[in-house]
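Below you'll find the structures, each written out as structure tokens.
Each value in this text was obtained by applying a stated rule to the coordinates, not by laboratory testing. Just so it is clear, the structure is predicted and the values come from calculations on it, not from any experiment. Cβ atoms are built from the backbone, for glycine too; each structure is taken alone.
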Structure I
Amino acid sequence: MRISALLLGLVACALSATASADAPIVIKFSHVVAVDTPKGMAAEFFKKKAEELSKGKVKVEVYANSTLYKDKEEMEALQLGAVQMLAPSLAKFGPLGVKEFEAFDLPYIFDNYTELHKVTQGPLGQNLLKKLEPKGILGLAFWDNGFKSFSANTPIKLPADLKGKKMRIQSSKVLEEEMRTLGALPQVMAFSEVYQALQTGVVDGTENPISNLYTQKMHEVQKHLTLTDHGYLGYAVIVNKKFWEGLPADVRASLETAMKESTVYANKIAKDQNDKDLESVKKSGKTTVYSPTKEERLAFKKALVPVHQKMESRIGKELIEAIYKETEFDPSKL
């Protein structure tokens, strides 16, 4: 089925290439989260801006909630040209062979959005995006989602509370190490399968920004949520390199402007939406929300920062230290 879907996508691309010169250029933008998440809303904003600024020369078709491709399929589909644009989470680039992106998965590498944006909006971030080009991919921008928190069916106040728990994660060696460091059992699973896995007890808990937790209704099958803000989840908006470079110059310029405006929008709404969804989780009464004390947060940080050193051989010690320099973080002072 997976191969068939890709072949159908390629046939569609071939047909569109032979369409009349007056037909709009179609950009299929696939993602795996709900329309009302920060990424979902930013994708719709980009569609509106791209069509508007190109004066109808471009038509953007947004496919949300894994309706076109699932987690494991979408990157291959992009490289084959069956889809033109994605916004995968940064953890997805490790399996592609660009392991440096897994620096964003390191727990407590960023304490806030100000520190994060020094990297994503600076030279370090641009250099990372350039590493995708040999894979036939162009990186256009980083979009925020938010900082992740742990959820489970038992209270979480200290790192030891996750010991022995089966915790869903994205495919990421860093996140596997994070969970093992806590004594938890990492379970790699597609995002679209998480709700049912939590509902049936296949996994005990997970980590998510609040917007993902709420829009996927995971709070309905998780009794406890602790606002650890221990890790960052963000996205890179990427396109098929051959497709992008083959666009008429005026169209590409319009899309670049649309992407800049969409990135400002995406990063503005990310925090607002997570804050709004947190209030909705609290009002639902289905999940007990716990805010750690300063001491409890420090306990999580002390437990998890050693993951940085463990991952140096995979991500690169120089890159990790360059991020420390940008964010003025000194792990020896913990």
Structure II
Amino acid sequence: MTYRAVLCGCGAMARGWLRALQDDPDLKRDVIVVGLVDLNRGAAEALAQDFGLSSVRIGTDLGEVLTATRAELVFDVVVPVARAAVVETAFAHGCHVLSEKPLSISMDEARHLIEVARQAGRIHAIVQNRRFITGIRRLRRAVEEGVIGTLTGVHCDFFIGPHFGGFRDDMDHVLLLDMAIHTLDAARFVSGKVPLSVYCVETNPAGSWYRHGAAANAIFRLSDDVVLTYRGSWCAEGRRTSWESAWRLIGSKGMLTWDGEDAFEATVAGDEAGLLRGLRTVDVPQAPFETQTHGHRSVLRDFVAAIRGGTVPETVSHDNIRSLAMVFGAIESARTGQVVSIQTEGH
């Protein structure tokens, strides 16, 4: 079966969605884009022309385009403040929805959207494409296979100085809201643990070209006594880390490091006498499934496969809300100076 899809939100990010759909043979077979929607009709028309979508329905009203095209899927690429209205409209027309991150602009709204999806009997998943890369999948497999023993700590460093310009320069909590969720979601996936509480210090360092919150340091308590630390800055000039962060996993037998790019090293205790026992290098297993390492394409594949097979996609909203809760918990902790419990109220 080929699913009919309408893409809502035709800004710059929509191009990545359409490239993923056109570049993947399976997605090309399984999904046909039948509609483009944007408040700026000209943006939708330009996108259609650039991607050779000459026969798609173009409009400014999502409901009207869904009715005209009889679509089964909605790809939600709108700005976060418009997300709830788009998702609700899609469910009202019987569609499954794949949304850009973040799931919502608030925890209350996120819980509402999850409930609307449940009532509609439709899937709502979130694009967390950075968990669908080779490095993250290798870390997860190493933890699952006990390469370094029982996991006790996850430590992530993110230091980059991008000069975006535009809306990010004026955002509140720019690092936590716009970027940290990628690393926090990946850390939750790699560890397999549930976030319980957080203490966070957020600053806007001297020299920052952002208006607010370009740096943050957060300590998360996870289930089974695992600790996650996140140290980050989006105004750190000089030698940068990877966009995927630099990782150090600590286990009961040793540790595993990943530079966020190509360098992996897993080491366990050696047999030297004296104060320190030295180390012994062990192999880091490869990612288990090659199909899960293509970022956006893999998210889309997972979404379509779940609809076809009646299963649950990995980034379904009622799970992804835990990653969103980590971000809002960190923001609340930074605001109050207190440890904040991370609550998702049953999700």
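Which structure, out of I, II, was relative contact order in percent (Cα under 8 Å, 6 or more apart) derived from, given a value of 24? Before the final figure, lay out each step's value.
Numbers: I: 24; II: 18.
Clearly, the read-out refers to I.
When semi-axes √(5λ) of the Cα gyration tensor in Å, for residues 22-109 alone is calculated, the result is 22, 15, 14; to which of the structures I, II does this value belong?
Clearly, the read-out refers to II.
Quick check for you: by mean count of other Cβ atoms within 10 Å over residues 134-141, which of I, II is greatest? Don't jump to the answer; show the numbers that get you there.
Values: I: 18.1; II: 21.1.
Largest calculated value belongs to II.
Which of I, II yields 23.5 for mean count of other Cβ atoms within 10 Å over residues 38-45, as computed? Kindly include the intermediate steps, with their values, before the conclusion.
On the way: I: 23.5; II: 16.2.
Of the options listed, only I reproduces it.
Figure out for me which of the structures I, II the number 17 belongs to, where percent of Cα pairs over 37 Å apart was derived from the coordinates. Mind dumping the intermediate values first?
Values: I: 17; II: 21.
Working through the options, I get structure I.
Supply the structure label, taken from I, II, corresponding to helix-only ellipticity at 222 nm (-39500 (n - 2.57) for each DSSP H run of 4 or more, over all residues; to 500) with the calculated value -13500. Don't skip to the answer; put the middle values down first.
On the way: I: -13500; II: -10500.
Label of the source structure: I.
If mean count of other Cβ atoms within 10 Å over residues 86-93 computes to 21.0, which of I, II did it come from?
II
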